[in-house]
Structure I
Amino acid sequence: MKRRTFIKTGIKAATAACVTPGVLLGVQKEKVISKKASKVVVASNGNLVTGTSQINKRAVRSTLDDTLIALTGKNSTRDAWMKIFPKLNTSDTIGLKVNGINPKLPTHPEVAYAIAQSLSESLRINPNNILIWDRTNQELVKAKYMLNNGKEGFRCFGTLRKLSQREPLFSSNSEDYVGYDKNVLVNLGDDVSMHLSRIVTEMCTYLINVPVLKDHKYGAGVTLSLKNHYGSISEPQKCHGGGGDPYIGNLNNLGCIRDKTRLIVCDGLFASYDGGPSGAPQWISHRLMASFDPVAHDYIGAKIIDKKRSEKGLDLVTPNIEWFKTAVKHGLGTNDPKEIETVLI
């Protein structure tokens with residue numbers, strides 16, 4: 001098969017894996033959760049942040065590699081990545097979904113690029129096949145990312161150029177942004193339907209979810225890996241009712257997100273426990289977290305936030321997170337502590 005034909009076929013397959021183009025669809029059928037315990041690795045290292053705000057890139061990289069080894073049970077970073085991506089093809093694109101909505105507390109570039117570099121160096125893949133992305137170019141720049149849509153180096157760009165009523169959701173061939181997929185309309189529950197980023201449906205073969213350790217005062221309780229994909233849809237503002245339920249669970253149950261996601265790595269260098277996701281960080285957490293189970297990951301992240309809230313005399317958020325139930329019902333993972341193995345390193 002010629003390369004051009006192969007690429008076109010791959011794009012069509014990626015779109016089909018999400019939903020049938022042009023049809024309003026719901027979420028996938030529920031699946032049974034495996035009885036095997038879901039592992040969540042929580043890596044704490046006081047050297048991740050030095051002084052009051054300086055991120056130590058070397059410590060981030062070494063801690064990341066140690067975290068992946070602990071998560072996979074392998075003896076080297078290379079073997080860990082090979083377990084995460086056992087069928088990786090040279091033409092595959094791996095997308096790192098970061099969170100830049102709050103420039104004061106984003107997924108830090110030091111974390112995202114450490115993942116990209118570890119992956120590229122360990123598996124010797126073309127850096128250009130790794131795409132760091134979020135909702136808009138504007139938010140990425142404010143979070144101190146370097147935009148790159150060229151043919152060399154790690155790519156980095158958003159679905160849109162910026163948030164504006166004048167910015168069309170769908171890109172044409174003459175426009176310099178990718179836009180949302182006009183052929184893919186998804187129903188996230190309660191008659192709320194919207195489009196997904198073309199980065200998800202067409203451009204990425206696999207996804208790594210790279211959220212931030214933050215609470216969410218607007219009802220969701222916390223905003224970690226599952227809610228991070230609000231940055232993948234065209235109108236996330238419509239999905240804040242009911243504390244994010246059922247939208248968060250239904251969104252992550254879509255095939256193009258569920259089936260493509262291979263890893264969650266949480267940036268917990270800094271964190272917020274009250275008033276998030278906006279505002280400055282409220283404590284230096286000195287943590288990275290990783291898991292294959294987004295529900296277990298978010299549950300442990302919520303418990304970390306709750307511990308801090310308890311110290312400050314605030315109510316706990318975990319008991320009120322309803323979207324955990326929907327996510328578990330879909331078989332996305334577990335929030336049962338008896339089914340979670342928390343590994344501290």
Structure II
Amino acid sequence: MTTTSPTTSGQPGVTGPPPPFDPECGAVLSALAGVVSPSWTFDQIATLRTATTEGWPSPTDEELARGGAFTVEDRSVPGPDGAPEISLLICRPTAATAPVAAIYSIHGGGLISGDNRALMTEVFDLAQELQLAVVSVEYRLAPETPHPGPVEDCYAGLVWTAEHAEELGIDPARIVVAGSSAGGGLAAAVALLARDRGGPALAAQMLMCPMLDDRNDTVSAQQMAGIGMWDRISNETGWTALLGESRGGPDVSPYAAPARATDLSGLPAAFIDVGSAETFRDEDVTYASRIWQAGGVAELHVWPGGFHGFTTTVPHAQISQDAGAVRLRWLRRVLAP
């Protein structure tokens with residue numbers, strides 16, 4: 001059973017300046033200065049949602065279909081007990097003649113913004129290359145819906161997907177839960193829930209720059225204060241929206257902040273990647289290390305000079321291309337029949 005660690009992460013103080021940004025990434029950050037802020041406060045949540053929608057508009061059905069490569073369907077399915085229905089975006093490769101593996105995708109947005117169509121380009125690139133289905137879940141956002149609402153929505157969607165795999169043309173033994181940023185943290189939490197509740201047997205978990213630790217006290221969180229993307233102030237905003245006054249305290253659930261889990265054994269194989277120049281670097285490296293310490297399987301990549309979300313913001317940079325290629329190779333390997 002997963003329990004909550006009573007202690008903080010215990011990171012030492014900052015001992016040096018932040019790592020330099022990759023040149024291509026840094027040039028884009030400089031160009032975005034004054035347009036995109038690294039620091040979002042609680043009273044700016046509505047502004048952040050508008051900026052996210054305008055800066056990264058959700059793709060249409062036609063765009064998701066990619067010239068007929070995918071069928072696209074929105075479906076409402078039962079949510080958690082006593083909660084509203086949830087929406088799943090279900091996209092299947094049209095060329096498939098047998099059940100296919102699937103990515104169960106959870107969107108990012110700091111727990112406070114985004115939807116199940118947001119920032120889907122990278123996921124669809126992987127799915128199209130490997131002929132995978134994509135099921136993307138719409139979860140309720142904080143602060144309107146605090147913990148456990150968001151993660152329970154994500155888990156309910158996964159259970160429904162696994163139970164209806166035959167209908168969807170999905171191989172239930174080859175479902176990968178995946179997410180970036182807040183979606184990566186929720187994906188890790190869903191993997192914990194599936195283990196502890198005897199839920200769907202996931203093939204793997206793909207955690208891209210995941211948001212894992214509400215304590216917000218690592219060296220990387222301190223180094224990157226006020227620079228890059230999604231700094232310590234933004235991180236406090238997202239976690240406070242989800243957890244309220246309990247954020248950073250002794251009683252935070254690991255299903256809210258997976259870094260709080262004391263038992264990381266028995267989890268599906270994990271892929272974790274993160275930039276060296278971002279807030280989440282140290283908590284992500286620690287999470288991978290703790291999976292290994294528990295006897296589990298994890299593949300970790302720390303991309304030198306990458307800021308938070310660099311693969312989305314600077315997709316044509318060489319470092320982003322390299323990161324995408326590594327993700328593809330890992331997925332191909334873990335989903336091999």
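To test your reading of the models, identify which of I, II gives 15.8 for mean projected area of the Cα convex hull in nm² when calculated. Only structure II yields this read-out.
For which of the structures I, II does the calculation of helix-only ellipticity at 222 nm (-39500 (n - 2.57) for each DSSP H run of 4 or more, over all residues; to 500) return -8500? The read-out was computed on structure I. Quick check: 35, 17, 13 is what I get for Cα extents along the principal axes in Å, for residues 276-315 alone, calculated from one of I, II. Which structure matches? The structure behind it is II.
Structures I, II were compared on FRET efficiency 1/(1 + (r/R0)^6) of positions 260 and 308 (r between Cβ atoms, R0 = 30 Å, to 0.05), and the highest value belongs to II. Once mean count of other Cβ atoms within 10 Å over residues 36-43 is computed for every structure in I, II, the highest value turns out to be that of I.
When relative contact order in percent (Cα under 8 Å, 6 or more apart) is calculated for each of the structures I, II, which structure yields the highest value? Once relative contact order in percent (Cα under 8 Å, 6 or more apart) is tallied for I, II, the winner is I.
No lab work stands behind these numbers, since they all come straight from the coordinates. What you are looking at is a predicted structure, and each value in this text was computed from that prediction instead of being measured. Cβ atoms are built from the backbone, for glycine too; each structure is taken alone.
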